[in-house]
Structure P
C-alpha cells in the first residue's frame, strides 16, 4: 500500500514518535510510507533517524496555501491512504480530498482525550470525511462514538505498541555508569514532554515533601514548561536533588536506570507511551486515572493510582513503594507481564495494517 501520514503539530512527543515508529514498521513490511509535515515541525528533523521519508508542506495552519499545496501533493503522488493526526492537517486533508475525483481513503487518528466540540463540523470531519477513526484507547473510542454518533464499526482503539526487546529490564549499575549517574543513589523518574498537564510541578512538590537524602528525581524530556519547572525547583530548594536530563534519544536506557517511574498527568492522555515503556521495563509505577491510563494499569495490581493534581497523595504513594519493596517488585513484574500481552509493537502494526488494507480496497 501507499500510505502517507500528515502532521501539522510542530511539537515533539508521543504522538510524533508513534507516527514515525508506525511508519518505520510498515516500511519494513513492504509498504510505501511517508510523512507530510509543516516546515518548522520537529518531526521533519527527526524522521531521517527513523528511516522515514518526509516532505515539508505549509500545513501548519488552516490556510488556503496549505490546502492547495496538499491537494497538489495528493494529485501527484496518489496514495491509497492518508492517516491524519492533528486538527489542522485533518481539516486540510478532508477538504482537499473532497475536491478530488478519486480521493484516497482517510484515517483520522485521535491521540488524546481533550474534549471535541460536538457540532456539525466535527461530525463531518470524523464521520463523513474520514473512512475510519483510530483512537489510542478504548475510553477515547467510546467517547467519540457517544458524542459524535459515529458507527462503532468505524472506530477502532489501537494503543501505541512498544518494542519489548528495546524496553526490557537491565543492569542498573552498568546503565547508570553509562549515563554518568551516581550508582550509589536511587532514582525516581518521569519521561514526558514538559507540558503543564503532565504534572511535573505536582511531582516536584511531592518529592519535596519526602525525606529522601539518597534519592534523586530524574526529569527526562523537553517542552514549553521548562522554565516553570526550573523556577519551581529553585522555590522548593531541590537543586541538589533533581536532574533535568533534557530530551533523550535512548529513553530505554533512562528507564533501566530508574527505581520508580511516575507520570502524574491530569489531562489529555490516551494510553501514554512512557507508561507502557515503564511497564515493559518492569518498573513500579505511580500514575493517575486520566484519559485511557487505566486501560494499561490498575491500582495495586500493576501500579499505584492517585488522584490528579494532588501532591500529597503522590508523595504517599511514592513513599509506599520505597518502604514496601515487595509490593514494588510485584507491581513491576505484573506490569511487565501485562504489557507483553497487550501493548506489543507488532500487535499495533498488525492492527493498523489491517485497517489500512480494509479501507483502501
Structure Q
C-alpha cells in the first residue's frame, strides 16, 4: 500500500487544482447550461488522466457522466457524487473559492465537488495499483432538488449504472470520523389554497382568507413532527395582494423527512388528510406533488461495508469511524434499491454545507483518497 499512498501524495496538487476549478464553475440544478459546462470540464479532465467517460444526455437537467477505469472489465466498486449545488452564482463573491489556512471555502467544496476530486484521485491510484476490476464514478446533476428534473428516467439510469457492483461509496459531504449508513426519505408537496376575496374593512366576514386556511394547515402539519421520527417543515409561503383585501389565494410548500417506506406512505396519507380538511369555510385546497426521494435503509449489507471501511481506516492510521444516521437524503437510496451494498458521506470533510460559510478541510483530499483506495483494494 506504500507505493499507492506515495502516488496519491505525489499527485494531490493536480487534483486540488481541479477541485478548485470545478468549484469556481457555479450553477444550480435548474441551470442546465451551467451543469453541462461543469460536465464538460470533468469529462475533459478524465480524458487528461486517461480514464474512459460516457455522457448520458437529459433534456431538462444537466447531462450525467459515467467514468470508468476499465469499462470492459468485471464490475468492482462504484463511486457517486453530484455536480449541482444549492448556491446561486455570486453568493461567495469572486472568485467563488478562497483558501484560508487549511480550509477551502466556496460553493460545493464539500457538497459535493470535493467528493468528485477524491473519487478521481482514488480511481487513478487504483489503476496504479493494478486493480483488475472496473471502478466507476457516476455523476448526477440535480441531486439537490431530489432528482425532480431527470424524473423516472434518472432513477433508472442510476440503478442501471450501478447494478452489479460489489459496493457503492457515495462521496457526499463528510464529517471527521463519521460515515452515514442511513438517510431519511424526502417528500415535497405544495398546498394551493383558494378563498374568497373581499374588502377587509367593509366586507371582512363575506370573505374567506386563504392565508388563514394556510395558517391552520401549517400548524396542523408542524404538530405532526416527532423528535426521532417523521418531520414536517413548511418552508415557503406566498399569498395575498394588499393589506386591505381578504386574500383569495395562498400557497405553501412542505418538506417531509421519514426513516422508511412505511413512514413515507403514512406521511402521504397525512398530507392528503390535511389538504382535504377545511378549517375556514369558503376555501378549498389542491395538493400538488413536487418531488420524492426514497430513504436509504440501514441493513446488513450496509453494516458489513461500514465495518470493512472502519477496519481499514484504523489499520492505516486514519482513525476509528462512527456509523451515523442522517436526516438528509442522497442518491445512495437508489444504489441500494439496485441491490448494491452502499454507504454514504465518505467525501471531503468540512462543515456548514448549504451556507455561504461552507468549507472543506484541504487535507481530506489526500486522506479520503487513501482510505477509499485501501478499502477497495482489500475488499473481498
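Taken together, the values in this text are just the output of simple stated rules run on the coordinates, not laboratory data. All of these numbers come straight from a predicted model, not from anything done at the bench. Cβ atoms are built from the backbone, for glycine too; each structure is taken alone.
Comparing relative contact order in percent (Cα under 8 Å, 6 or more apart) across structures P, Q, the highest value is found for Q. Computing FRET efficiency 1/(1 + (r/R0)^6) of positions 162 and 266 (r between Cβ atoms, R0 = 30 Å, to 0.05) across structures P, Q gives 0.55 for structure Q.
P, Q: which one has Cα extents along the principal axes in Å, for residues 146-185 alone, as calculated, at 35, 25, 15? Each step should come with its number before you reach the end.
Details: P: 55, 21, 11; Q: 35, 25, 15.
The value was obtained from structure Q.
When distance in nm of label points 7 Å out along Cα→Cβ at positions 18 and 330 is computed across structures P, Q, the figure 3.2 traces back to P. Matching task: 5.1 is the computed value of distance in nm of label points 7 Å out along Cα→Cβ at positions 58 and 210. Pick the structure from P, Q. Answer for the origin of the read-out: P.
Which structure, out of P, Q, was Cα extents along the principal axes in Å calculated from, if the result is 67, 38, 36? Walk me through the numbers before you get to the answer.
On the way: P: 67, 38, 36; Q: 82, 46, 37.
Computing Cα extents along the principal axes in Å on every structure in P, Q gives 67, 38, 36 only for P.
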